[in-house]
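The numbers here are math on the coordinates, done by the rules we state, and not lab data. Because the structure is a prediction, the values reported are computed rather than measured. Cβ atoms are built from the backbone, for glycine too; each structure is taken alone.
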Structure P
Amino acid sequence: MLRLMRCMAFLAAWMAAGTAFAQVSYPMLMSTRPVAVQVGTTSEVEVEARYSMFGAQRVVVTGEGVSGEIATPMEPGKDGKAPNLTKLKLKLTVAADALPGVRDFRLVTPTGASTLGQLVIVRDPVVSETRDNNSPEKAQPVTIPATLCGAIERAEDVDYFRFTVEAGQALTFHVRAMRLQDRIHDLQAHVDPIIAVKNAAGSTVATSDNVYAADPLLAHRFAEAGEYLLEIRDVRYQGNGYWQYAIEVSDRPFVTNVFPLAVKAGEETAVEPVGHHMPERAAASFALPAGTPLGPRFVQLPFGDGLSNPVELIVSDLPLVREEPQANDAPAAAELVSGPVGINGRIEAEADIDCFAFEAKKGERYSFEVLARRHGSPLDPIIRVLAADGKQLAENDDLRIDKRGYPDSLIEFWAPPADGRYVVEVRDLHLRGGADFVYFLKMTTAQAYFELYLDTDKTQLFPGTSGVVFANAIRKNGFDGAIELSVDGLPEGVTASPGAVPAGRRDGSIIFTAAADAQPAASNITVRGTASHPREGGDPLALEATARPYQETYLPGGGRGHWPVDLHTLNVGAPCDIRGVTLSTHEVTLKPGGSQRIDVKIERAPGFKENVQLDLLFRHLSSVYADTLPPGVTIDTKNSSTLLTGQQTDGHITLTAAANAAPAEKVQVAVMANVSLNFVMKATYCASPLFVSVEKP
């Protein structure tokens with residue numbers, strides 16, 4: 001702690017003294033080596049990043065049972081300057097009862113919270129590859145069970161591991177590689193791994209390519225005892241120093257799914273595990289604690305004399321039924337259910353079709369959602385609503401949640417043409433099936449609701465300055481009202497102006513301000529939205545949603561992508577390129593057809609001469625990701641000066657209201673000063689809130 005305090009004091013004095021500190025970026029984590037850590041151990045890993053991690057003082061890890069600390073000393077260089085620290089070591093401690101699986105982590109630094117990295121928590125010892133295991137003759141000897149970690153680090157890199165088995169021994173090889181790269185902000189090409197098991201003569205006895213997306217899963221029973229080789233490479237023979245992998249090799253049963261997929265919290269549930277090398281008539285019984293949050297959850301099942309690998313379940317509060325064993329593959333044979341209901345079903349064989357009949361009334365609205373692929377099932381569902389005679393009334397294949405599409409299916413707000421009996425049908429898009437093709441079908445009365453997400457997953461503040469995060473709403477089933485925003489978990493010394501998403505609009509903003517005497521701090525915040533929706537003949541429906549953060553990623557060709565994550569970290573750090581953004585006014589009232597100029601002044605850090613772009617819209621190239629201006633109000637670009645070059649500090653933005661602009665009262669708007677970090681990523685600085693009103697005609 002004393003070393004950290006000296007480091008922070010050094011940084012503060014260094015920047016206050018006027019040293020050039022231009023183009024400062026938060027660290028962008030690129031890889032972790034090894035990428036796996038074992039439960040019940042304390043071990044070191046090396047993190048590599050774009051941009052310096054110097055001054056990092058905290059490690060934030062999702063979930064429970066895993067903690068970390070910075071193991072690399074934070075000392076200035078011999079010349080007194082801060083080193084460009086792009087590699088550092090973390091000491092990670094994993095509790096013996098920590099749930100295995102993938103965890104997100106990030107670092108808190110003076111220049112901002114880093115992008116996310118990923119760790120794999122595993123049950124077996126971690127073995128890191130040696131540098132010379134690139135041929136069968138130099139295959140690295142390993143003892144099974146183990147988790148093998150390495151990197152496909154250059155073109156034509158092939159890694160080999162040598163192991164011994166007994167006759168009849170069954171092993172599972174579970175690769176995590178491509179799936180660990182979705183959150184890496186600037187890894188524009190992902191690994192496509194393939195594994196093969198070869199015997200002592202060099203003949204391939206088993207291979208696996210794409211099972212979990214591009215990641216392989218190989219289950220094999222060895223007929224003969226002896227030495228074997230495990231080979232891993234990119235299927236295209238490409239390589240990248242950041243392409244880390246973890247291969248969990250185990251002789252335990254490997255559970256891929258359970259039936260039923262959905263359970264109730266607080267109730268004992270018997271499930272059938274499905275997977276590889278399973279004992280005959282495998283079964284498990286367990287109960288999640290009452291009050292377990294609704295939604296997906298990974299659990300370890302009591303299995304044999306221990307626990308299974310983690311498997312995903314869905315916790316639901318709907319009345320649950322299981323698909324009956326008799327045939328229900330046609331509308332005439334449909335199984336009768338009564339909604340609202342959650343149906344645990346399974347497409348048991350090729351060309352299997354499941355039909356469920358229900359009574360519906362004209363004038364009501366219904367929703368049908370299939371949860372499968374999102375939760376580990378290989379099913380690619382397609383759903384149809386049919387009349388009793390089999391005539392198709394509605395169909396859906398893939399669905400979209402927030403910014404991303406998924407192979408599961410959803411029919412929302414469906415209106416029956418008349419009172420009567422209808423059928424909902426579920427099948428695999430390609431007419432595949434099997435014991436692991438499980439699904440959960442939700443049949444409910446449709447209600448208005450909204451989804452809320454944040455762009456982005458981190459906000460950087462400095463003492464006496466402001467920052468902004470944008471909340472984007474997706475409105476469903478007729479909801480069009482205003483959404484009030486709130487935020488929990490602010491660090492000490494930080495206040496928030498939450499704003500709102502106005503009725504009929506997509507975007508709202510939360511502007512944070514750090515006090516002039518705010519100390520370095522970071523916390524993970526939670527943003528919520530609340531609203532009400534009128535109901536005919538009843539009290540308004542109260543609506544609430546918790547915002548899901550999205551981390552921005554750098555896509556090939558310069559596109560800006562997004563990936564859903566679990567953390568939005570707000571960080572109070574040391575001053576960087578822009579020391580402040582001030583406005584000539586914080587309230588603007590426009591008449592329809594009128595304009596008003598807002599003068600904007602930035603304070604540059606000593607020596608910082610890079611371009612700064614002023615804006616009220618959050619955008620990249622021609623895409624606008626957030627626009628909080630009132631409807632009909634736009635930026636008059638011809639009468640604005642928004643590009644500040646060299647040593648320029650003064651600009652202005654002119655707002656214009658259209659002649660038919662609707663009245664608006666004190667809509668919160670963020671005036672931003674953006675500094676490019678790369679072709680996609682920006683450091684966004686912000687003034688304290690600007691409130692824009694439009695008068696009635």
Structure Q
Amino acid sequence: MNKNYEHKETEAEIYAEWEKSGAFTPPSGDDVKKTGQKPFTVIMPPPNANDPLHVGHAMFVTIEDILVRFHRMKGEAVLWLPGTDHAGIETQFVFEKKLAKQGKSRFDFDRDTLYKMIWDYVHENSGVAIDQVKKLGASADWSRYKFTLDPEIVKEVTKTFIKLHEDGLIYRGVRLVNFCTKCGTAYSELEVDHEEREDKIYKINYGKLSVATTRPETMLGDVAVAVNPEDPRYKNLIGEKVTLPLVGREIPIVGDAMVDMEFGTGAVKITPTHDQNDWDVAVRQGWNMDEIVLNHQVIGTKGKMTANAGLYEGMNVSEAREKIVTDLGSALIETKPYTHSVGTCYRCHRTIEPLPMKQFFIKVKTLAENALKSLDTEESVVMGSGHDKILRHWLSNLRDWNVSRQIVWGIRMPVWYKDETKTEFVVSEMSPGKGYTQETDTFDTWFSSGQWPVVTLKTSKQGDFDVYYPTDVMETAYDILPFWVMRMMLLGIYMTGKSPFKCVYLHGLVRDEQGRKMSKSIGNVINPLELTDKYGADSLRMALVMSTTPGQDSNTGENKVRGMRNFGNKIWNAGRFITEMETPREGDSKSEGQEIVDGVRLPRHSAPRNDEFTGEGNENFKTKLQEVQKELTRLLEANKVGLAAESVYNEFWHWFCDESIENCKSGKVSLELLKNGYKSFLIMLHPFVPFVTESAWKEVFPQEGLLISANWPKE
């Protein structure tokens with residue numbers, strides 16, 4: 001064996017050998033049915049098709065690859081189905097920034113032209129994510145690769161929407177939605193980021209009472225003032241009217257239990273067109289919502305004040321706020337600093353405007369109840385530090401899902417209108433006939449990716465869905481739990497009657513070595529591909545998963561990755577020790593010409609063979625090895641990847657290398673048994689550090705074929 005393991009010289013070659021061998025490709029579903037082989041399925045969370053990988057991607061690739069290699073070596077039919085995501089608004093946002101650098105915008109192109117431009121842009125870069133996933137050692141079945149805009153995927157996603165409509169679970173109506181005035185699209189409540197902001201709170205005199213607000217510009221659209229009916233200060237005012245400052249319009253005082261008596265003045269201005277709580281108050285009061293939207297919406301989709309704002313029409317929100325505060329004069333009682341949470345666009349970070357819009361919604365109540373049942377019966381189990389409770393909270397409080405987006409890049413909604421008023425619509429895969437025009441909105445990206453486990457397997461050939469669904473493990477970051485995991489449960493159960501996965505494994509955020517969140521401004525962002533190139537994929541993989549716990553953040557930095565390179569060298573040098581012991585060299589003496597590995601001089605044939613050996617050392621070695629194998633198998637069967645990595649690392653380094661090799665040198669363990677133990681450890685280590693173990697396997701056991709196809713040790 002070469003003196004050093006050189007990852008740059010071996011990783012690409014080894015990966016090519018794995019692909020060529022067919023080890024990544026399991027039997028078709030039809031063949032699995034015939035053989036009765038146990039299936040094991042993981043659907044890869046699809047990274048953005050044209051984005052480079054970040055450290056979070058490297059984490060999910062590593063954890064999933066460990067599990068699929070383990071189950072494959074156990075003899076199961078393992079399908080790890082890969083794919084990439086068109087990423088809807090994220091991709092269009094990036095493309096629009098590219099256009100802006102050229103002095104252009106999306107409004108310079110018709111819909112079809114813009115879509116084609118983005119399509120070409122994505123496919124020019126579509127190999128980036130795939131190539132980088134491969135560099136990390138991902139043993140996924142690339143013959144079954146899917147893209148979220150593949151025609152067969154689009155067809156299945158469209159069919160689901162049509163079925164939802166036929167089942168009475170789709171409606172089109174005016175509701176308050178989260179709208180980004182820069183990106184020009186609505187978002188669901190899950191896609192809104194919240195950030196702490198230092199703002200001001202304004203106390204305004206409404207005559208018989210005063211209100212406190214952080215948004216004085218919306219007062220132009222007030223339709224009432226609400227107080228808590230239990231508040232002794234205001235009980236007697238319910239039913240009376242006040243005059244709206246600056247506008248002069250009379251509005252009623254109403255009672256509603258949602259008003260917090262301790263906040264501000266205990267009286268709340270009600271602007272249904274620009275606040276979800278206020279919208280809910282208006283609905284409970286039974287007011288005419290169409291009339292309210294028509295006459296009292298004061299902010300438009302461009303972020304400008306509307307004609308309903310009177311003198312302030314055309315101003316942007318911040319300008320209008322400043323002018324209104326000035327114009328209030330003595331009616332402004334008090335202004336003071338106030339820290340609060342503000343909803344922002346997760347892409348451009350502009351403040352989200354709640355705006356009334358006619359959109360398509362999915363009724364989620366029944367879907368959510370079915371998902372909760374799957375958790376109650378443990379059809380799906382969530383691994384990750386209390387995130388089961390978080391998922392239950394979301395499912396129990398979910399509002400109807402707005403699935404229409406005002407963007408081009410995505411799956412166009414199969415909705416058709418006969419006339420320009422769009423009062424009536426038809427849901428159909430194809431145009432219902434002459435004179436119909438198609439809806440320009442596209443589906444929320446999460447609507448298509450929420451069907452990912454179902455549609456990827458349904459569009460695979462030869463009976464895959466019947467065998468490989470439900471999947472065994474869905475591994476992803478905990479911060480995507482409500483975005484994606486929950487929606488896969490909602491839609492997967494609706495489409496198939498079964499939850500799409502048996503286990504949800506949630507990894508935490510990867511932080512730097514000081515425990516800080518990675519940030520470009522701090523300069524502590526890890527580039528997984530740079531570290532892979534410098535230290536090898538195995539080193540990064542082991543550094544990422546070592547001692548991790550589902551649902552909890554972990555620390556990783558270059559020092560940790562460098563340390564794991566030492567572990568790879570330890571594996572390699574143990575193999576060199578064994579081959580050196582086995583290979584005589586003419587003229588060798590007991591000391592001259594001997595090499596030193598890890599500070600230890602390698603002896604030539606100093607360890608006894610089995611036929612020379614007597615004593616209990618061999619039996620102790622065999623017993624301990626079986627215990628190590630049993631414990632590692634138990635941990636991996638339970639998906640305890642971090643503990644499994646720690647266990648096999650410690651046993652190999654300390655028991656096998658530090659203790660057993662020394663026992664071999666001193667004649668307490670035979671060389672043949674040590675070699676068999678090394679063989680078992682290469683198999684056990686392979687899921688974690690596949691490249692170095694495959695390289696060592698080829699050197700020490702050249703007649704055994706590829707390690708990736710070796711059998712896991714039986715208990």
Structure R
Amino acid sequence: MRNKIFLFKQKNAFTQKRRKFTGLFTMSFMLVLIALTAWQCRDDDFTGEVIGVCPEVVTTSPVNGAVNVVSNKQITATFNEAMDPESINETTFILKKGASLITGAVTYSGVTATFTPASLLEANTVYSATIKRESKDLMGSIMMKDTTWLFNTGAAPYIILTDPANGSSDVALNKIITAEFSTAMNATSINAASFTVKQGTAVVPGAVSYAGNTATFVPANPFADNKVYSATISQQVKDVAGNAMMKDSTWSFSTGTLPLITITSPQDGSVNVALQTDVTATFSKMMSLTSINPVSFTLKQGTTPVLGLVTYSDMTATFNPTLALQPGLEYTATITTGAKDLSNKSIPADSTWKFTTGVLVLPILPIVVTTDPLNAAPNVALNKIVKATFSKVMENSTINSSTFKLMNGAIPVLGYVTYVGNDAFFAPASPLLNGTTYDATITTGAKDLDGNAMANEENWSFTTLAATIQYSITLSSTPPEGGSTSGGAGLRNAGDEVTVSATANPGFAFVKWTENGSNMSNSEDYTFNINSNRDLVANFEAIISGPPGVELGSAGNFAILAGTGVSNIGTSTIITGDVGSFPTSTMNGLLGSNVIGTLYMVADPIVGTAKTDLTTAFNDAQGRSTDAISLPGQLGGLTLAPGLYVNASTSGISGTGANGILTLDAGGNPNAVWIFKMGSTLVTDAGTSIVLAGGAQTKNIYWSVGSSATLGTNSIFFGNILADQSITLTTGAKLTGRALTRIGAVTLDTNIVTKP
């Protein structure tokens with residue numbers, strides 16, 4: 001699981017807990033609040049501390065993603081400021097292998113926290129180290145979030161062969177002991193301290209050396225006859241990369257010929273032996289498996305035989321009682337001469353040893369005496385902190401997220417576990433869900449101060465408040481540019497009164513609210529009580545300034561449309577929109593790279609349909625007369641409002657400076673329309689231009705030309721040109737609009753044409 005479970009521990013001894021009960025309860029309650037709320041780092045007066053800065057980890061060792069980390073590595077984290085040493089502990093600095101916590105000691109010095117694993121790290125294993133956000137600086141500010149980093153250990157060396165082999169017998173008295181490793185070792189780590197030979201507990205003197213991959217022990221004196229020896233290479237030996245062995249490696253061998261019992265467990269005369277003890281005997285040499293059986297290995301209480309299972313493995317015979325031994329009684333174990341080695345040699349004589357079991361003392365086990373919520377409680381608040389009260393004081397470290405769990409079915413609930421007095425608390429990391437049954441558990445991993453676990457798990461359930469019924473409101477506008485909506489989109493509780501509002505954009509007017517095509521309200525502000533999902537549409541209509549626009553039909557898909565072909569000079573011509581000609585489809589000097597759209601190279605029927613729609617649009621524009629305004633022959637220097645402008649012959653833009661600019665001012669209405677109708681030609685001079693003002697849009701400007709149109713060199717022009725004959729864009733002319741001609745050709749020369 002990606003979320004972190006924070007475990008809060010108290011370090012005080014039990015007597016300190018009792019003296020400081022009130023303070024500790026307050027502290028734990030505050031810790032719960034801290035975990036559930038976002039903190040702000042505060043200013044303070046501590047010398048050497050960064051004012052108002054949250055603590056954070058700035059460097060780690062190993063670094064995140066490190067590989068081949070040595071098995072005896074200490075893990076460190078360095079902070080950006082001085083920390084409260086009490087907050088740097090085994091709860092806030094943890095090491096994991098997968099989901100399993102690694103035990104170890106945590107220390108803090110300067111600005112660096114150090115985690116020392118209790119045992120060597122495993123080889124070829126990924127570990128994750130975490131500094132919890134509960135770590136505090138000297139003013140009590142916690143980190144903004146957990147800091148976690150990963151690293152991978154290298155391969156641990158191991159011993160692949162010993163001479164003599166484990167369990168060997170009849171070993172020569174002048175035998176040299178060797179051990180071969182799986183990899184090249186650091187020769188300095190192979191010495192008299194790490195490679196030892198013993199007879200019982202007595203150390204055998206000798207010389208240790210290392211060559212190749214083999215360690216050698218040469219005894220100073222010959223071995224004694226008929227004795228058992230053990231050789232040990234400690235886990236502190238290291239390979240050349242610094243990786244240590246995972247554990248000590250010990251093997252045994254014996255001199256002489258007769259098998260001997262070298263050690264028993266329990267030892268002869270032992271007292272207070274555990275009632276679940278297995279009785280074992282270790283031999284000096286490998287024994288015949290069939291000779292170690294319930295006849296040769298027996299256990300009695302007085303004269304009464306004890307029933308049990310006898311097994312033999314690795315030179316050790318084991319008697320496993322069928323039932324637990326009885327408390328406070330003496331038992332006698334015997335291995336007879338029926339026990340034989342692999343050469344059928346018996347032990348010299350029957351071997352007997354005795355031990356006494358301990359007196360049974362029944363501890364008072366802890367139990368959960370009450371829970372909050374109670375079992376089967378209904379209508380529990382969504383922010384509830386779950387509590388369990390024990391019959392006695394518990395060991396704080398055993399009350400954690402692994403022993404106090406909250407489940408939503410099979411899904412664990414993430415939360416923070418604390419313990420104060422006799423009470424354990426589980427604070428969910430996020431609010432509980434409506435109408436959901438949760439199962440809480442205290443496992444037998446929870447123990448009292450004497451280490452006694454509960455006899456059984458404690459399980460209880462509760463159900464949260466039923467969910468409030470909610471409905472969704474979706475708002476939209478048509479057309480989208482017509483206006484905006486506000487006031488109620490999203491989820492609302494059933495029965496809520498909701499008011500939605502529609503606001504028209506400039507050039508549009510609100511018409512009505514509809515839902516699934518039905519009229520709901522003609523008012524911009526529509527109020528209703530919600531009892532179902534609603535999908536409301538605010539309908540707007542354009543406020544037309546000037547004459548109605550000219551409907552281009554499918555001709556509107558084209559930036560360039562001609563009757564007898566299109567010709568182009570200059571490779572840098574760029575046309576945004578479709579290009580076509582019908583019925584003559586000739587394209588001279590125009591390539592696909594010049595067109596951002598579809599370039600029709602043949603007389604496609606699609607182009608033919610567009611030409612038909614163009615003729616309809618041209619005739620419509622030429623037929624307009626209502627509210628006509630006289631169109632001057634020279635438009636340069638003029639500012640024209642929306643309207644229908646008519647000239648029976650020729651019009652255009654000439655002049656220089658301000659006299660070469662035509663301004664079209666929409667007066668703030670983006671739906672304003674201009675139609676310029678001329679009986680003959682449209683001509684603009686070089687360097688002239690059109691300027692759009694007041695929200696005027698190119699798509700609403702129409703130039704209906706009775707014959708042909710010509711745009712001058714480097715001129716700038718806006719609008720849709722609908723010409724009867726031909727259209728010519730001279731060198732460098734820029735057209736934001738369309739060049740559409742019914743009969744003739746469109747001629748281009750290094751132009752930029754952009755369809756609106």
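Determine which structure produced the value 10.5 for mean projected area of the Cα convex hull in nm², for residues 408-503 alone, calculated from the coordinates; the candidates are P, Q, R. This value belongs to structure R.
To which of P, Q, R does the computed value 10 (relative contact order in percent (Cα under 8 Å, 6 or more apart)) belong? Working through the options, I get structure P. In this comparison of P, Q, R, the computed figure 25.0 for mean count of other Cβ atoms within 10 Å over residues 56-63 is attributed to Q. Assuming 29.3 is Kirkwood radius over Cα pairs in Å as calculated from a single structure, say which of P, Q, R it is. Traced to structure Q.
If mean projected area of the Cα convex hull in nm², for residues 160-495 alone is calculated from each of P, Q, R, which structure is the one that comes out at 20.3? This figure was derived from Q.
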